[in-house]
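Take a look at the structures below.
Rule-based calculations on the coordinates, nothing more; no lab input. Everything numeric here is computed off the predicted structure, so don't read it as measured data. Cβ atoms are built from the backbone, for glycine too; each structure is taken alone.
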Structure I
């Protein structure tokens with residue numbers, strides 16, 4: 001497995017490498033120098049927030065020199081207060097990498113041995129158990145990150161093992177760390193969980209947008225729609241990047257379709273123009289793509305960021321308090337993508353309705369082979385409607401809420417962690433609806449005596465029929481739905497699409 005260098009700048013196009021690569025440090029000089037400066041300042045007995053003082057509203061409480069280490073241990077124990085669902089292991093591991101990358105910038109005062117333990121845990125796949133609820137998206141992802149830090153000191157849980165982390169570390173030739181001044185705060189005072197969720201969401205959202213383009217064109221072919229609305233001359237006049245790119249992709253998917261040719265004569269075709277859910281796919285999916293790309297831009301900055309507080313500038317021997325832990329820059333675009341994916345669900349469900357609607361002339365009612373005796377995909381559409389309702393409920397932005405905490409010292413918070421976990425759920429729900437469109441549209445095409453579609457779409461139809469065998473009569477529908485979702489989740493299918501479009 002390749003490595004990425006901690007502490008170095010990661011170019012935006014390479015940021016997804018964090019998900020799969022092993023972190024290493026090549027230059028420890030700034031980390032060591034930063035710690036030396038901090039130790040020097042501590043000898044001068046200066047008041048430094050969270051180092052020689054308490055935290056939050058307790059920042060005016062002076063801490064004796066002999067209690068500075070205990071202060072950090074107490075911080076971790078008390079802040080490991082997460083509840084709710086367990087954060088998926090792969091997301092916690094990404095958060096650990098992002099935390100290590102931030103600490104490696106040499107602004108947080110971490111000791112070399114502490115950072116080395118964190119990196120070793122990543123490399124040996126020792127991943128702490130953390131929880132979704134506990135971060136307010138300001139003051140850092142305090143509770144989720146505290147569960148990582150708790151494992152570093154030997155008192156936490158880890159995935160795949162019921163024992164305390166101290167024993168797991170020992171079995172792997174490692175020893176828990178004894179925290180010293182500033183280290184506990186450095187480990188929990190950042191946006192690393194929100195950023196980790198964002199990275200995983202972005203990678204999967206990119207795949208889903210391509211899959212949505214495919215599913216929508218399968219529907220267009222099943223409904224005998226037209227490609228005239230995808231003409232690049234139309235989209236040049238709008239000048240929206242995402243819209244133009246989606247229109248080009250749709251035309252590529254349809255290129256050479258004999259289904260299109262069979263009803264393309266404007267004099268013979270009674271359809272002057274398609275309904276919006278077909279005609280406006282470039283405008284809707286393009287806007288969704290633009291929202292995803294904006295979040296991508298913000299995250300590409302955040303993966304390189306130092307989001308600790310206070311920060312140590314060893315060049316001038318200064319410790320400066322600020323608010324880089326505040327997740328507002330992430331929370332707002334996360335909510336925009338959340339609403340965008342709900343819109344993807346909205347437009348996709350309307351196409352599902354057209355595929356099963358009894359008034360659709362091109363297809364049998366509810367895609368049943370014998371409507372009346374059979375119900376076809378009638379209730380599968382109900383399931384899509386239920387999923388969409390849940391998505392719409394989750395569209396309410398968490399970022400617009402504010403609950404002051406810590407005796408009102410921390411009086412404005414972003415709720416960015418809730419934005420991230422909510423979006424992670426919405427993305428999974430959107431995938432289910434897009435999977436249904438693939439399933440419904442291919443079934444509709446299977447039920448028609450039709451000309452050949454484009455080479456690309458025919459390859460996809462054949463692939464889907466191989467993975468989900470076509471059964472004409474009513475059968476156990478849930479199996480179809482699960483297989484369709486598994487298809488979209490499959491790395492094999494993603495590679496198949498990429499190769500077709502290369």
Structure II
């Protein structure tokens with residue numbers, strides 16, 4: 001852990017501006033390793049993946065100052081963020097580094113690719129320009145792929161990497177990710193897609209990383225549903241159990257513990273064979289399971305909102321649920337609680353945390369927009385608390401609004417950010433003192449990304465709310481197991497890559 005007496009040293013390099021990249025041995029070691037062959041760098045959020053990318057860029061330009069570099073990132077805000085960082089860090093003029101978007105005229109993009117030395121863009125733009133022969137990779141000496149865990153299936157990264165390796169005279173690929181996932185098959189797919197020959201991975205526990213990080217205090221708070229909420233849960237579980245028994249009696253499923261992905265697969269399968277009764281009952285199970293997720297991990301307002309949407313649906317599955325007496329009981333009880341101004345007990349706990357962690361900058365992560373809206377509404381009344389909702393473009397916040405919120409959070413207009421998954425990946429959100437998981441999530445990647453929002457430049461705290469006897473508990477343990485498995489797999493890949501890539 002960093003001591004108060006630690007003296008800051010900075011990298012000195014002919015291509016790097018003074019006092020811009022802190023000298024960290026693990027970053028230097030990783031970047032030098034990346035120069036030897038195509039490398040996947042796996043580092044938790046906050047340990048400096050961008051600094052490593054900039055070091056590799058500087059080393060490559062030192063070797064060949066006439067070479068070009070391509071840096072692709074999945075979203076325009078991320079592209080803009082990297083553009084500003086590179087412009088500040090590298091000794092390169094504004095005319096030599098260009099950020100390209102799909103809105104830039106195609107013919108203009110063609111000229112940019114010829115003239116600029118460093119090009120930053122979203123992968124879809126580059127994929128289109130490769131297919132339309134607007135870009136020639138021959139003189140590109142480095143391809144950097146941010147959020148490299150996306151390099152699966154038909155995502156544009158896979159096509160770009162393939163074309164780059166085919167056409168560049170002196171190719172080198174650098175993939176960056178906080179976590180590639182916890183499955184051998186997925187990690188292997190990423191490696192093959194990016195032609196990876198080397199893996200560099202670090203965690204906060206590694207000896208060469210520890211001197212540069214601050215302590216993160218972990219706190220788990222267990223919460224119990226109120227008796228009326230347990231009654232709603234009982235009604236919904238009875239309905240789900242009834243539908244699952246029906247599906248099992250028809251031979252559609254062979255066990256009661258069926259995952260959502262399996263239900264969706266079965267739904268698709270029976271849609272193709274026109275077995276619409278099976279499809280409809282599967283749809284009921286999926287809808288009920290979503291109700292249970294909202295009840296157990298979200299808010300009563302979110303549950304009520306979903307009930308209302310079902311009432312307005314015309315599908316047979318929705319109509320059957322609405323007419324089920326137990327479902328009616330669940331809706332009635334939910335409405336009664338809301339009329340009494342009752343909410344999920346997590347909301348009261350969030351209020352306590354904000355009052356306790358007074359004057360500290362905070363991010364509260366939540367799964368659903370509806371939950372975020374309730375949290376903002378409830379904590380807005382606390383003295384000194386200045387919250388803002390931060391959601392994705394698909395949930396209703398455009399890019400400009402997102403950047404405005406981040407800017408205002410940086411300058412302390414807001415001191416609490418209530419964010420959905422958009423706050424997890426990459427974006428330059430300022431460091432906070434406290435990260436709150438309103439609910440655990442069964443994803444190692446997202447858990448690592450959330451944790452990385454604190455403890456970078458000062459001590460941080462991570463608080464996780466867990467509703468006992470609900471999927472919160474299972475999600476928490478699933479995430480821990482996945483993260484443990486992921487670390488084991490990455491270490492195995494790194495130490496014996498040839499064996500796994502056969």
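Across the set I, II, distance in nm of label points 7 Å out along Cα→Cβ at positions 239 and 303 reaches its highest value in structure I. Tell me which structure, out of I, II, gives 22, 45, 25, 8, 0 once P(r) over Cα pairs in 20 Å bins from 0, in percent is calculated. So the calculation was done on I. The value 56 for percent of Cα pairs over 24 Å apart, for residues 103-246 alone was derived from one model only; which of I, II is it? Derived from II, not from the others.
Identify the structure, out of I, II, from whose coordinates helix-only ellipticity at 222 nm (-39500 (n - 2.57) for each DSSP H run of 4 or more, over all residues; to 500) was calculated to give -15500. This figure was derived from II.
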